[in-house]
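> Structures are listed in the sections that come next.
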Structure 1
Amino acid sequence: MTTDYRAYIARLIETLIAQGASDLHLCVTAQPIIRVAGALTPILSEQPLTAEDVMGLLTELLTPENKKRFLETQEIDFSFAYGEQVRFRGNAYCERGRAGVALRLIPRDIPPLSSLHLPPAIENFAADRQGFFVVVGPVGQGKTTTLAALIDKINAERSEHIVTIEDPIEFLFTNKKSLIEQREVRVDTADFETALHSVFRQDANVLMIGEMRTPETMATAVTAAETGHLVLSTLHTNNAAQTIDRIIDSFPANQQDQIRMQLAGSLIGIFSQRLVPRISGGLIPACELLLNNNAVANLIREKRTHEIQTVIETGLEEGMIDMNRSLAELVRQGEITVESAYARAWNPRTLEKLL
């Protein structure tokens, strides 16, 4: 292969854009692989990569500081800009003693909420002045895009001081009615916890935490929501009940009652989304939405989170959304196949009744 890795990266990115792909994978002994509409596809015109190739590509993708950190720790999250039009979120890692890279395309423009095929109720969270809203789901299901669209709606409609804490920074915001400051972990701040503690002295109104990874981050986020901030964040959990349990169970037993009470009082909603292949091409989200009301708050306080799913299923008139109903509706609309719906259903028997 050529040793002009800058030109090679450019060629791969142009291919990714032309194919409408979302991800690019660079692994030793494999051709570069892109993900199109959820499916992995090798770039057949390219040769399999060697270990030297991947390290050469990493030299182009990483800053000298990040490459040094990668060589020390064997993994790193990073962002990469291709010209002024395209940005990527990246992760470099090692497998079997060899380097690998995964790149996720970040759209240049922040899409409006109305274009994401999300339930209209999601827009209501942009009007909240205080509380804790969490977007959950596995990696690659559009959580970051949903949060960015919410933040940009606030930016366009309200005069607020918005602070984002990200690792790395993904979407780039431009001030509209609001003042937005974006802080990147290890670049602008030591870690999520340090940045969150500083927020209390920065006259912030809205906080966006890219991901809650530690109990300290979760505790500070909940406290911020209690003390007059609107806090938006993500977790890699499947549904609302699991999210509440994950937050509470991350704390020592002697602290769980306190965090349970704080969460019951500060939570405003949990939104879970899954991107499902559309029959017409592309992806469309199926979703679950939990709205915190008196019944939900009581279940959280009383350690009865296993009953939350029932509240969601019976809370349609209040605006709650059940994942199985969402999948069934997409099938009825001709957007997705029955097979795709069953593959993503948490309770196939319940889905069968709805279909």
Structure 2
Amino acid sequence: MLFKCLPPGAPIPGRFPGPVHARGKWLTVDIHCHVLTPQAAEMVAGNAAATRHPREVYANERTREVNRQQAERNRIQSTSVEKRLEDMDRMGIDIQAISPSPNQTYYSADPELGIATARIVNDNLAEIVGRHPDRFTALGTVPFQAPDLAIAELDRLHKSLGFRGIEIATNVAGEDLSAERFRKIFARVEELGMLIFMHPTGFPEARRFADHYLVNVIGNPLDSTVAVHHLIFGGVLHAHPNLKLVIAHGGGYLPAYSGRIDHAASARPDCCEQIHRMPTEYLKQLYFDTIVFTHHQLEYLVDQYGADHVLMGTDYPADMGEVDPIGFVEGAAGLDDAERRAILGRNAARLLNIEIPAAAG
């Protein structure tokens, strides 16, 4: 008998909302969840450069078809605040740190369109937070392709909209984040004390990933892995030691294979020209979400980097998300309740300057 993922018509277990959890046992803050802004999508409609994403470019037709189906299925959850709150209440999520749908960073757009869409996206996030300040905080977007405009928007986010952080992609239309022209953005984020949540938009060189949704399954964590290598070896983390940088999907592949970067720095002078400590020391400056799907990997992150560097995430409402984040953290036998409490919400509250109610779990 041939294996089939699921029989036709069967319910799909990996969809939001997930299992029921009553609120109140823990303070829960979801660091990884996305909002779609339809008005921004309309602004780039028909613009091939602005809408070019590796996950579509390198996907085969079957994957593109499923992508379209999933986008249609997720649209209400991506746009409806009422549905989002209903799902959060069911799943036991107190607060979401909402960030743009990853494709809505629009780093490939020209600078004028980039700043225009960023402002529309950010204003939408601000409106949601304004309506429900006890349930949401916002991570905005800035046009990295135009650093001066990005800094101006950062200042608006911080001073006028009260945002606690931003979401960034893992590359800027294929250009690495360690490029000299982006340093001023990182410096300003560090100066403002804002959090950065880094989320991939697909691996730019994914010709071998067309089948089986590998463009996401491998490509997303791989691009995070490449980006973190550049941030370390390119000297960004050395120059900005106080950045609060959270890496999606458990940090990609690097945290589980970090010994290789120290070996490289010991063996080759071309690997350590912009750093002054062993590479894994810079890796310890980073924070990671819990979307790793296996308890041993979650426990490994805690063991290596500390429970204070791991934050609960869902990737709501994406199909590759963790639909039972509370159950996942509670089920990790290697964690004690103090560690669970930190991961489920207190770490995010600390990094985002969210006041913790006295009665919070």
Structure 3
Amino acid sequence: MDYKQELSSLIDVVIREGGSDLHLSSGSHPTIRVSGSLIPLLKKPKLTPEDTLGFITELLRPNQKEGFLKDQEVDFSYSHDGKVRFRGNGFFGQGSIGIALRLVPKEIKTFEDLNLPQILADFAAREQGFFLVVGPVGQGKSTTLASMIDVINSNRAEHIVTIEDPIEYVFEPKKSIIDQREVHIDTKNFHTALREAFRQDVDVLMVGEMRGPETMAAAVTAAETGHLVLSTLHTNNAAQTIDRIIDSFPGAQQDQIRIQLAVSLAGIFSQRLVPRVSGGLIPAYELLINNKAVANLIRERRTHEINTVIETGQEEGMIDLNRSLAELVRRGDITVENAFSRSINPKVLERIL
């Protein structure tokens, strides 16, 4: 098999069908994900271990492949004909290689295009603070962050540094200077890149993912010292996100990070992509805005009360996930069943509907 040609053919299918992902696994047909559903390409033969090795060889640089065969997992980015980019992950399962490729659209969409609330522009306009976009894997967190960075890039003259593993969206400088650094290629790790950013006259930091207490501590410190820091975390909602950050630290350090977080946190945006009745996906979301009440709850170890603050904080711009889901149902964008499947508290959603 000509793996370069076959890979190009499979990518063309993903693009033509409006897919978001391509899966290549030994023993299975190549499979794409469209509007959240996996669709096997039955006209393509099932892949063998030799096939997936051939694909990974085509996708990785020689030094990446060497590291992958040693470590048995790798994150990477792949550019197809200079037109589209993919975020990829290679892994081993039962001794064979598996590959997952996520399409990264070249065009950075606006909040309106993405059906996201315009209040996100208020956070992009801030000069300092710590803002997190959270949610399960594959819910559009990176796309939301890219839109926020593009708003800054279009409206302000700032020095923006992104730290990613791997680089996803490629930004073209507009009013801002943008330096994009990829972990393992341009820097050793997230923590080192964050520490060095203090010497780079940076205004805005975008960290692809909060990994470990060292990265979290550096990000919070950066936000405290006059920088706007945007990042993601794989958590379900705002309260869980705060607990996850604090619990990442040893007990002796938790009070200190709790105080820092209460001061530096700007907000937490949690999102879910829900199948749209008319086709495609649409986001439902929650927004926590850090105010005096929220800061006190963080300091006083009462994060379990944050959900109530969000539910009653509409006048301040806060958004409750259940109300977001209910509004999508009322507009006919999503089904009741899909609303309940995405709700963290279905009993409350039932009362709203």
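> Could you figure out which one of 1, 2, 3 the value 0.9 for distance in nm of label points 7 Å out along Cα→Cβ at positions 133 and 157 was computed from?
Considering all the candidates, the number was obtained from 1.
> Now, a different point. Figure out for me which of the structures 1, 2, 3 the number 1.5 belongs to, where distance in nm of label points 7 Å out along Cα→Cβ at positions 37 and 53 was derived from the coordinates.
The read-out was computed on structure 2.
We did not get these values from a lab; they are worked out from the coordinates using the rules stated. What you see is a predicted model; the values in this text were computed from it and never measured. Cβ atoms are built from the backbone, for glycine too; each structure is taken alone.
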